[in-house]
Structure P
Amino acid sequence: MKYLLLALCVSLSTSKPPSEAEVLAALKAQQVPPEARSLSGEVLVKYVNEKQNLFKAELKPANKYLRYKVMDLKFVQQNMKPVIEDENDPGDDIPESFDARTHWPNCSSISHIPDQANCGSCWAVSVAGAITDRICIATKGRVQVKISATDILSCCPLSFGCEGGYPFAAWNHFVTKGAVTGGYYGTKKSCRPYELHPCGRHGNDTYYGECKEKQAPTPRCKRRCRPGYKKSYTMDKIYGKNYYDIPVSVKAIQRDIMKYGPVAASFLVFEDFYDYTSGIYKNVAGGPGGGHAVKIIGWGKEKDTPYWLITNSWHEDWGEKGFFRMVRGINECGIEGAVVGGHIGDI
């Protein structure tokens, strides 16, 4: 049965569009049948496209390598919490849609789609991206640098490199130890650019070789900049002021994004997420594959369904040009259960 069937019935019976609460209640009520949990490959994709109309799935040869980009499940087990909203808070200050890319047009980093390669570095990549955006926003575009995901990935002692980690640990590292500048693999304009090269073919992008069906080793913690860079490692460092967990509340997450910029969030990845190509994602089939961390940059509504606008780190040829949308308001896959933000120190 198609999702939103319950909401549609409410709409027909009352001759008016379903409310957001009714839509979310209908979506939350949908359960994945036990037999659908074991689906994979072409059977899964066919099932997904037949059973719902929120998002499209497509089986691509490169999708089999995506599972080497996710983290161990232990890094997202704490996410499954109920969304709690203040019933006395009408949220009148929050617009129906918001896109950080257009709200802060001078901060081009918000539109940046990274490629984490075959490494579960998303916890570091997403936080480095959010910090980069917040530096630009906090300085009104005066400071535009890219924070090194590699520096956090390899030197943060509270996580496990390419096996996975916690976004709060990445933020904590930025506050207590600082982080140097980074950016795309191969860039010459920063201290520690991303050390793991993209794999596979991506249009006209440089081809570095085929992907391997295994996770890459974590880069070594090198407390020095690449040869030829003008600053020392110590002089290149930027520090955060503080970091914080955002309550499991849609309004709290929205207000933090509106005021300070994109946030990092982690969630549980199911098999059908790998095959996502467009639309608003909600788990339909497939078993759990691991944990993943991403950057939330905004929100909106389509077909009466509220969604988060999210930056992924699986290259621009995945999903909606590197981005994806996910149902907002029911802690789908734990996306609202572990959201982290922070403030930038003096620059």
Structure Q
Amino acid sequence: MRTGFLALSLSGLLCSLWFNPCAAQIQRLPLNTSAISVEVTPDIGGRILAIALPGKENFLRQGEAVISEPEPYVAPDADNVGYLAQETWLGPQSQWWTQQLVNPARAQAKAVWPPDPYLILAKNQVVQADKRRVVMRTPASPVSGVVVEKHYALVEGKPDQLHLMARATNIRDTTVAWDIWFNTRVPPSSQVYVPVASQEDVRVEHMENEQRGSLGYRLVDGFFTFVSKAHPDKPGVRGKAFIQPSAGWMAAFREGQVFIIHFPLQPTAVIHPEQGQVELYLDSIPEYPSQGLLEMEVHAPYRKLQPGAHMEAEQTWRLLPYGGADDPAAHIAFLRALNL
């Protein structure tokens, strides 16, 4: 049994040993093969909590709130809760609160935070759940005007892969306009690679403060990757890269595992101009690795939906073992050998 899941499994056992009743716990739905272990929950917004190789730790960055806040407050004035792992957003971020009337203050401010509480905090309805597939549905959101149905399925004949699909349906009697935005969090120590054709396909926003300096990055052998950048007076870095990839995938390496996200490559013209098809948000203070994260994000095409219309987006995850050197040259050689 993987140590990453062991502590979570023991928590239920310990509950039965105490005289005082335990706090509520989220529902966990496993999707396992001989090659990967996946854990999904319909609670706390409906998300993928974990993916790992046998004997390895969870590759995803899961927030402590998964344990400490299993029953979040869900209302138009709710704030974000840092459950992290994988969740499904809508884009663009600048319009999160502009297509609604239930929170006038956020609409007037054109707030860019938090995300829609009904899509990222509320309990999802389980439509189907078996050993190979989980289908769940969000409540109807008065903020975004959609219902999102999410499908998570093991891929037949490919035991190292998981397929994700999201379908957003307009529930209003007026038009809404969004894109589907997959946001997957991993620890900041993960070394990420995105295939790119040129520097012109990359835009970087540095989000500096007293503790965090600008991002270090480079293009090496046709790939974008972050590099360590020392700041004389700042222990960490923070910022975001907006990327038009040259192929429909990206990958991250960490501690003997390679995590690959495949997605349909889209032309720049169909991606909202404020976003990138791939976005990488890095918040890292190496001295405190448990406090940071790397977000591996993918945007689908931006679309206007008439009443009752829907749109879909998909991606496929792949998790592989890696025993090579921990440097960009070895990482890139490994990826090229896969013929992705």
Given 0.40 as the derived value for FRET efficiency 1/(1 + (r/R0)^6) of positions 28 and 100 (r between Cβ atoms, R0 = 25 Å, to 0.05), which of the supplied structures P, Q does it correspond to? P
helix-only ellipticity at 222 nm (-39500 (n - 2.57) for each DSSP H run of 4 or more, over all residues; to 500) computed as -7500: which structure among P, Q? P
If you work out Rg/Rh (Cα atoms, Kirkwood Rh), for residues 44-203 alone for P, Q, which one comes out largest? P
Suppose FRET efficiency 1/(1 + (r/R0)^6) of positions 124 and 220 (r between Cβ atoms, R0 = 25 Å, to 0.05) works out to 0.95; of P, Q, which structure was it derived from? P
Using Cα extents along the principal axes in Å, for residues 76-131 alone as the calculated read-out, with 46, 20, 19 as its value, let me know the right label among P, Q. Q
When FRET efficiency 1/(1 + (r/R0)^6) of positions 108 and 156 (r between Cβ atoms, R0 = 25 Å, to 0.05) is compared over structures P, Q, which one is greatest? P
Identify which of structures P, Q gives the largest calculated value of relative contact order in percent (Cα under 8 Å, 6 or more apart). P
To test your reading of the models, identify which of P, Q gives 68, 47, 35 for Cα extents along the principal axes in Å when calculated. P
Here mean count of other Cβ atoms within 10 Å over residues 260-267 was calculated and came to 26.2; which of the structures P, Q was it taken from? P
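Taken together, the values in this text are just the output of simple stated rules run on the coordinates, not laboratory data. Note that the structure is a prediction, hence the values are computed from the model and not measured. Cβ atoms are built from the backbone, for glycine too; each structure is taken alone.
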